[in-house]
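A.B. asks: In structure tokens below, several structures.
Throughout, read-outs are computed from the coordinates displayed, never taken from laboratory work. Since the model is a prediction, treat every value here as computed from it, not as a measurement. Cβ atoms are built from the backbone, for glycine too; each structure is taken alone.
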Structure I
Amino acid sequence: MSGNTPDASCHGFRFSEARTLISDLQRPNQTIYWVDFLCSILAGHVFLHGIFLLPWFYGFTPQVWAGMAVCYVLTLILYMRALMFIHELVHLPEKGFTAFRIAWNALCGIFFFVPSFLYYPHVDHHRRKHYGTEHDGEYLPLSNRGPWMIAVFIGQALFLPLLAIFRFAVISPLCWIVPSLRPLVHRHLSTMVVDPFYERPDASPKVMRVVLLQEVLCFAWCVWFLIRGGLLRDQWLDPFWLIAYAVGVGILILNEVRTLGAHRWTNDGGEMSFSEQLLDSVNYPNHAWASELWGPIGTRFHALHHLFPRLPYHNLGKAHRRLTEGLPADSLYHQTSAESLFTEIAALWRRSRASDSRETKSSEAADSNNVVPSI
């Protein structure tokens, strides 16, 4: 795992044996990255404008509504795929992919108000001593809380697009004017997280220069996004805002559902062993075409990714097949695979309900013990 060397043997899993099986799959193919990303983001832009332009030219007929719905679904799938390259940026070698990082931010990250600096702390999710603890901003004890937490986790998609605009249209300029605000904003309002209470570590001057540059670009795009309707069509309510909001919410919901199935979320704050971390992460090797739609860029092989974070996404399927065939039958790796996203989320929901029931009974028992007998 990134930054740490797992134990050589962990209850039927030999890391060295697994590494040998996939040792020739570590090199990322730049051509695949460029072609996949460019096709995804450019096609996504085309279908996004299809949603906007179809009624503009043909009116709101039933056929146009159907065409808009198709464009909307394709926009979500393609944009989701393009956006998930932010995950690859963290794990790619620093040298050799500079142009790709610039292109991703220019064509996707800035456009969606998710510049790459927001995802730098993702490396903490891969540190063995940090995973599932307060130092891991991408973890919540969802299995050990009530279903309400799952509902809130998905429901936040309705507000995040507005918060993103507020972050770069208001908070960023405030930091430029009042530099003393920067440490607070950097720690609490500058990271893509699952845990809202995560505190981001302070960054080096080099990273802060990148943050400032990407903030300026996001601010400039935000200003244009807010005034374009008035300048281009003399409309105070730009219809493009509604389309952009609907697309943003759709992508966020899709990503949050994917995230719910990425782990089993069984930890409740303490440090986990290597085998516990492995079993807490999930692979979805079945139904490849469907799984790739909601778990693009290798995210459907999340347990495998935690084993080998630098394994490029285009080799994860091949690596999984090798590990499945080459590892012993009693290897823990075989237990990381799930049949489908639906079954895994259903299991998470049942665990959260069972936990909520236990907490309710425990609370009732405590209350009964504290009852003062009447005289």
Structure II
Amino acid sequence: MTRSRLLPLAGFALTAVALFAVAPAVLSDFRLSLLARYLCFAIVAVGIALAWGRGGMLTLGQGLFFGLGGYAMAMHLKLADAGPDGLPDFMLLYGTGGELPWWWEPFRSPVFALAAVLVLPMTLAALIGFLVFRRRVRGAYFAILSQALAAAFALLLIGQQATTGGTNGLTNFQGFFGFALADPLNKRMVYFVIAAALLAVLLITRQLFHSRYGELLVAVRDSEERVRFLGYDPALVKLAAYTVSAGMAGLAGALFVPAVGIISPALIGIVPSIQFVIGAAIGGRASLAGAALGAIAVAWAQTTLSEEFPAAWTYFQAGLFIAVIAFLPGGLASLRHHLTRRRTRATRPRPPTGTPAAEGAPA
């Protein structure tokens, strides 16, 4: 087996050991629950690496799809807690006339809820992408549009307090598909499910990266018109990547709900969407491992530093993002490449003085 294939397999094995053996052994239940939250953000970052790093689509609205998956899961959990014919507790407080809204009813089924976690975000992304990419909207215009959709979705949820919980969102979940979330062992089970989902997403996305489709996606990113002249439809190529990344965000949102115990408009609006992108950019949007580790590192830093410097954390995050984009556009994952290239230049033998190459003459 060649070194190029051996290194990714070794890295994947080390990641699996760290997630499934080391972390549960050394972290407390509280810290492990925080890590589960960070891993959900890493799943979103992997999708951003596919859409932005590989496809050149700056997705500033992943909070929209994260929220769709999260609310789909939360609705099922609230209905499961309420019983066969019961109403969620917040509906009893705010009042819905004693009847469950019709669009809540299908979420009583666990099969429907699990399917909706992926189908809803991917269907909406396919619709948005079809309308946007067909009109050749790209660059900053696409980024602003995706961000506006996330903001509109958050405002919609806030305005429907009686059926969505409004600003408070959905919280206070008691069970997760028959398992009591108050039990620390079940909370660890949720962590293992999230870790397994992250590893699966990494494997699937890596396969896409190194497939023929991945090469075509890079070609569309670098020269869309040339790909069109070769007979391919760039809109469909970008649409597939955008839809898959939306599904990953929806999956992350669904897993976020039992791990953290809440989903609200504050977690899916403009600010969270930008934070998703910042994590991927700092780690390295062109690298799957870099994007995932960047998202985890930024989320960890936010939790740690915001406790000590609550007023200064936002400025620190913005400064770090600007510094990475200005001096290391490929993110921290590209640091090794830059150091290797600089070392190669330093050790490269220089032509002796007086030779044609040294004097600027053609070699």
Structure III
Amino acid sequence: MSNENSVIYGLEFQARALAPQLAETEKIRFIIGTQSLKQANNQIHLVEFNEEISTLKTTVFHHSDGEIWRITTSPLDPLKLATCYNFVTGENNCQFKTALLKLPQTENPENIENLEILTKFDISPYGNEVRTTEFHPNDICKVASVLDTNIVLWDVSESHAKSIKNFKLEGKNNPKFTIGKWNPHQNCNQFTATTETHLKTYDIRSGDLAWQIDGAHNQLIRDLDYNMNKQYHLATCGDDGFVKIWDFRQTQGPVFTMNEHSHWVWSVRFNHYHDQLFLTASSDGQVLLSSAASVSSENNPDIKGDSLDDARKSESKQLLADGPLQWCEHEDSVYSAEWSPSDPWVFASLSYDGRLLVSRVKKSLKYQIML
């Protein structure tokens, strides 16, 4: 499959930041942030996909503070989002900043509005470049920001964020963090960040290192994602072109490896419901929908039926073959690919030329998983 099953949306500006509206469970919505060098022109696009008639409805908002490098959305409040952006100061110097924003309750497609700033952050004590601001999975007053050599846990209950705790990266040659994400398991008390080719996970209660994987990739790690259905599994991807799935109880090697991209892999995402499926986005211009069924929660289905027939049905269920199943072609580097939280069969991908593709899992694959 190429793009015949996709709906295309083109932006006026370049873009690399894409996020699903995580707390929206009824509508298929994605949020895009543009990366125009002209500071006043940057925008946030709220894109809603109507699956029945395969159309897109969009609402555009101003983001006049600078070019957007990353967007994350709250899993608890559909109106909250965080941006990490490059701000040009009066002396024409670039400075990274982050802020929590709120979408208007009533979107008016006729008027381009500014988003309300809910919380501002003073990151100057911790670093110059904020890589991401991640919402806590179940505490609406907590977020974590990944900066140069720090992970900062914030209280965002007021208009100015207050630092609660800070985890500092120590090492030779001043290593820096590149990305980070909450562990949705372990009572959400762990935060994992990448630095160069390594993974480091901190216990936010004690501040201690909970576990780490050194040399997870041969080159820089670009992204990670946790499997929502298997509490010890997470995926990583990086500049070596590999995607790896790890069981962090056994860190001597990955439990799954795939090398199907011809350039850097920027994004990896497990399907929230059917964890044998995962998305990868690469600067080779491709988005791959792949299977890791051999290490998924579907590999050993629990037989809960009372009859022998139920047991036989479970045993006879065919797993997908590991590897790529479906792909989408872009004409530029793809930095983001995301699943819809409201429909497990819909995903979106965004390339740097400002083209969004909203795609569906092929019906044959869907039926193979469902039946």
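A.B. asks: Could you tell me which structure in I, II, III was used to calculate helix-only ellipticity at 222 nm (-39500 (n - 2.57) for each DSSP H run of 4 or more, over all residues; to 500) as -1500?
C.D. replies: Details: I: -18000; II: -22500; III: -1500.
Value -1500 for helix-only ellipticity at 222 nm (-39500 (n - 2.57) for each DSSP H run of 4 or more, over all residues; to 500) corresponds to III out of I, II, III.
A.B. asks: Which structure, out of I, II, III, was distance in nm of label points 7 Å out along Cα→Cβ at positions 41 and 105 derived from, given a value of 4.0? Walk me through the numbers on the way to the answer.
C.D. replies: Working: I: 1.2; II: 4.0; III: 3.5.
Working through the options, I get structure II.
A.B. asks: Which structure, out of I, II, III, was Rg and Dmax of the Cα atoms in Å, for residues 81-208 alone calculated from, if the result is 15.6, 45?
C.D. replies: Details: I: 15.6, 45; II: 18.5, 51; III: 15.8, 54.
Of the structures listed, the value fits I.
A.B. asks: Figure out for me which of the structures I, II, III the number 30 belongs to, where relative contact order in percent (Cα under 8 Å, 6 or more apart) was derived from the coordinates.
C.D. replies: On the way: I: 26; II: 30; III: 14.
It traces back to II.
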